[in-house]
Structure 1
């Protein structure tokens, strides 16, 4: 591919519309993701990723591909980006749809049930990934499929599996973790929305989130406690699971209220 000048890169980035990840494309052009570079810096610190050099890596729920391209930059030997749901959503329309529903007080429906927002043929939500993949001359393999329904044997196993911001969007988290175990040769890095429940320290619990109760996002279903996710990893067949980034210190929250936070668990084959 012929290299693009800065103005062309910026124009193409602007045409994509809402971005989730902030990705540096060279020449000072950075995609305007809701996840800012500072967010990514903090996330990487919390993830405690191993050295990826020479390892096979799969990024399940890749979205715009920040972690896919990060793994390539870390000299992984093979990188696969897998997604399906967000790549099928027209986020320009979805953003306006959510605003309209909030203003009218109507319930936000799951995006895949709204025909005007859902397009699994043209994949409007994949435009950002495709642009970054092209500009960065990425060699990452791209798989468009539903992780919960696809043939995992055809996918194979990976040294490091990135399962970041996915588990709480799935209706069947235990089955999802069992499938995750099938593709994990060594380590699965699982990052999730989580909840600290007052009066229940160390209990393996999952909180059901009905419809659009969490962040006005109807794709959220189950939010675990730290022990809830760790224990379910063991139930799914992982030999060991460790909380590497858990809840904040108790002194920082009101004990009478549930507190949301982001959780990271390392699960080992």
Structure 2
């Protein structure tokens, strides 16, 4: 039987192929939309955009609750009482999910929680890397896995552009004044994951497609990633023609094998349609 079981949240944007290939347990985060709480991943992302266009009320996201973690942990233990559970958590600063998982495992001594300090494609990259590591090192100890997970969290880098600033304004992440200034000047804020926080680090001016291409060229010129874990993230609305341009830029810098990660409902609620992100594990 399996020795280790990886548990993570839907906000990590794992694709179905990832879940099946690595047998990962994925617990739902949630979206409150039009008076109803729905599980992230249980409905198309485009419904969020349609709801906001129709109601002008932005859906809200919420964490996985302790009961959902407890159910998952108990089910794993019922299947295999000797199992070790590795919880690779969505950034603890951004949501209560990590803390709810710790609460759910208070009476268990076989659950290791690792704050990946990442979201979306960054969290997915860590989950996949950890799963491969376990496959290649079946005799690894729980402490070694915890140490490795913390190393991955330090090495993983992820940056993205919201597709539509209106979603950040509606979600309270930028003020009305800042939104108006950015709109008037056609500014696009770059958001980076820094020590688990979503931090605005730089602003670019221009249309989304031109900004995304310019940024990617600069970013890859100054950051060297492991080739086998490089990824790019998008939400519905990013044109295929723009994706092709971005692939061409990435190939110029030596990244010819690219994993495109579609955002789930949680990230799309904050980033809006047409968002773009990039990341991987730093080589140095």
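As an exercise: relative contact order in percent (Cα under 8 Å, 6 or more apart), calculated from one structure in 1, 2, equals 22. Which structure is it? Mind dumping the intermediate values first?
Numbers: 1: 17; 2: 22.
Among 1, 2, the structure yielding 22 for relative contact order in percent (Cα under 8 Å, 6 or more apart) is 2.
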With helix-only ellipticity at 222 nm (-39500 (n - 2.57) for each DSSP H run of 4 or more, over all residues; to 500) derived as -13000, matching label from 1, 2:
2
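By the measure distance in nm of label points 7 Å out along Cα→Cβ at positions 210 and 234, tell me the structure among 1, 2 with the highest figure.
On the way: 1: 3.2; 2: 2.1.
Answer by largest value of distance in nm of label points 7 Å out along Cα→Cβ at positions 210 and 234: 1.
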The value 3.6 for distance in nm of label points 7 Å out along Cα→Cβ at positions 114 and 226, derived from one of 1, 2, belongs to structure 1
3.9 is what came out when distance in nm of label points 7 Å out along Cα→Cβ at positions 130 and 258 was calculated for one structure; which of 1, 2 is it?
1
From 1, 2, which structure was mean count of other Cβ atoms within 10 Å over residues 58-65 = 20.4 calculated on?
2
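A value of 10, 33, 35, 19, 3, 0 was derived for P(r) over Cα pairs in 10 Å bins from 0, in percent, for residues 106-241 alone; which structure in 1, 2 was it taken from?
Derived from 1, not from the others.
Computed from the coordinates by the stated procedures, all read-outs in this text should not be read as laboratory data. Source: prediction; values computed, not measured. Cβ atoms are built from the backbone, for glycine too; each structure is taken alone.
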